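Once you scroll down, you'll see the structures, which are given as structure tokens.
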Structure 1
Amino acid sequence: MKKISVIAAAFMALVMGSCSNGTPKAELKSDVDSLCYAIGMANSQGLKDYLVMRMGVDTTYLNEFIKGLNEGANAGDNKKMQAYFAGVQIGQQLSVQMVPGLNQELFGADSSLYVGQNNFVAGFVAGTIEDTVVMTMEDANLYAEKNMRQIKARQMEAQYGENKKAGEAFMAEIAKKEGVKQLEESGVYYEVITEGKGQIPADTSFVKVKYEGTLIDGTVFDGNLDAEKPMTFRCNQVIPGWTLALTHMPAGSKWKVYIPQEMAYGEREAGAVIKPYSTLVFIIDLVSVGK
């Protein structure tokens with residue numbers, strides 16, 4: 001009898017042995033059998049990482065995954081089982097992704113507030129079976145769109161209301177400052193540092209600009225005033241306060257522009273420094289108009 005290597009013996013024990021989770025035994029009696037086994041293994045490459053990273057599976061319970069895998073494979077084209085497994089999969093996505101995502105969208109980092117999963121599931125099921133007793137699908141979409149904005153706005157107001165008040169007080173003082181003018185009753189104010197004589201861009205014009213942006217406390221969050229080359233972009237590709245200022249500036253001008261939160265990022269957070277409802281101050285140097 002030929003001696004079997006330790007590695008070969010271990011391999012045979014692995015593929016031929018029975019598994020407690022119900023995995024079928026491998027019966028490698030021909031090259032086709034071995035090919036089928038090899039293709040099955042090859043198709044599982046990266047699956048474990050996917051289960052952990054994308055589906056949140058705890059590898060402690062990997063046998064439970066294999067049990068479900070076997071049940072699903074053995075169900076074949078059983079329509080009843082297919083529907084059940086689809087429900088389990090979507091239910092997991094709902095619990096692990098949809099509801100937490102909605103919590104984040106509405107309440108951010110405030111873990112004391114959260115949506116009710118039971119009501120979410122009830123609405124989800126009603127939509128699936130087309131039950132319009134409470135509301136129609138059209139009504140649901142309209143209600144969700146309107147009230148998500150309102151709820152999110154209330155939450156943002158509660159969390160960043162002081163930021164908004166500080167900005168309003170700051171702009172009230174700026175409005176009294178000598179030499180400061182308002183642009184078209186917009187709430188955007190400016191003072192001229194250098195008055196240019198060049199072309200005034202349209203909102204669709206490309207412009208070359210150097211700038212510096214600060215919060216009302218003087219914190220610099222962005223800028224390229226000291227750069228050799230200016231930035232090039234279209235006037236309507238920036239926040240509304242910028243677009244308004246640029247479309248009133250002759251090329252060659254340098255202005256200090258005070259932009260209230262509603263003409264900046266509003267309730268949105270922009271990067272790590274600009275918090276919701278931030279009033280912003282910019283030095284804008286309009287170098288030229290055109291690419």
Structure 2
Amino acid sequence: MSLKKIVFIVNPRSGVDRQKAIEEGIAQKLDPEKFSYAVWHTERAGHGTELAALAAAEGAFAVVAVGGDGSVNDVAKGLVGTDTALAIVPKGSGNGMARTMEIPLLLPEALDVINRGNTQAIDVGYANDELFLSNAGVGFDALISKQFATSEKRGLAVYSWLVTKNLWTFKEWEWSIKIDGKLLQQKAFMINVANGQQFGYNFKIAPNASYTDGWLDVSIIKPFPKILGSTLVVRAMNGTIDKSPYVDTYRAREIVVSHPALKLMQTDGDARKCTSEITFRIQPLALKVIVP
């Protein structure tokens with residue numbers, strides 16, 4: 001029986017020692033009776049998409065994104081609509097998709113998931129033409145994503161500090177929101193459209209979201225007394241943010257959000273420039289993923 005080929009895509013900027021440890025772990029743990037493998041390195045922004053598409057064209061069984069949600073998103077773009085599966089070795093800060101899918105955060109256990117080779121088709125979302133797997137949004141989360149990207153340090157402490165620093169000065173906008181054709185005019189602190197449950201760090205912005213149900217979950221966080229910000233965080237961590245009186249939730253297949261001054265959104269935690277109107281849509285079961 002021929003071996004199935006797996007391509008690991010690694011960002012060399014993660015550091016030589018870390019890269020060496022990852023490659024040694026793969027050599028020790030990946031089942032040699034099932035798989036052959038190659039380790040490819042990205043050289044620039046968007047290169048992961050090109051490499052993933054190349055691996056799929058060469059008939060790889062799976063492409064493994066070694067990194068955080070941004071790296072996973074980058075690789076997934078090259079695999080949507082192909083027979084090649086996405087796999088994840090979580091090495092980011094928040095690891096929202098891996099946590100939601102219960103993919104272990106430690107390298108040996110994540111490789112065990114790959115060794116078993118169980119695949120499942122999942123939905124993907126689009127914000128205009130930008131693919132997202134976990135969530136996308138505008139408002140406060142887009143601002144924090146932009147600032148987090150330029151921070152020299154990573155991790156939950158930095159993320160929490162940015163949230164705290166910006167919370168008291170952030171100004172809510174009056175948004176035009178169309179949910180499957182129904183128009184709302186709503187002042188909002190943040191509008192998040194989710195395919196998966198969380199941002200990362202187990203912060204569940206859409207606790208009932210599913211990668212396989214064909215729907216997007218919309219969370220509109222309305223203006224709230226800033227002193228209660230920590231209460232919303234606690235609700236997000238325990239999966240009850242949708243029960244807050246300051247959060248409206250919807251389920252839809254298409255959401256259109258607009259504001260004349262809109263220029264920034266986030267997709268899977270990466271800040272991106274955008275037009276004044278964004279259409280969020282779902283593409284059901286468009287991506288194969290290796291799952292536990």
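Work out which structure the value 1.13 belongs to, where Cα Rg over 2.2 N^0.38 Å, for residues 201-256 alone was derived from one of 1, 2. The read-out comes from structure 1.
Sorting 1, 2 by distance in nm of label points 7 Å out along Cα→Cβ at positions 97 and 217 from high to low puts 1 first, with the largest value.
Source structure of the calculated read-out (Cα Rg over 2.2 N^0.38 Å, 1.63) within 1, 2: 1. When relative contact order in percent (Cα under 8 Å, 6 or more apart) is computed for each of 1, 2, the one that comes out at 14 is 1. Of structures 1, 2, which gives -14000 when helix-only ellipticity at 222 nm (-39500 (n - 2.57) for each DSSP H run of 4 or more, over all residues; to 500) is computed from the coordinates? Clearly, the read-out refers to 1. Which structure, out of 1, 2, was mean count of other Cβ atoms within 10 Å over residues 137-144 calculated from, if the result is 11.4? Of the options listed, only 1 reproduces it.
Comparing FRET efficiency 1/(1 + (r/R0)^6) of positions 57 and 193 (r between Cβ atoms, R0 = 35 Å, to 0.05) across structures 1, 2, the highest figure is found for 2. Taking Cα extents along the principal axes in Å, for residues 145-248 alone from the coordinates of each of 1, 2, which one would give 41, 31, 25? Attributed to the structure labelled 2.
Where a number appears in this text, it was derived from the coordinates with a stated rule and is not lab data. Here the structure is a predicted model, which means the values were calculated and not measured. Cβ atoms are built from the backbone, for glycine too; each structure is taken alone.
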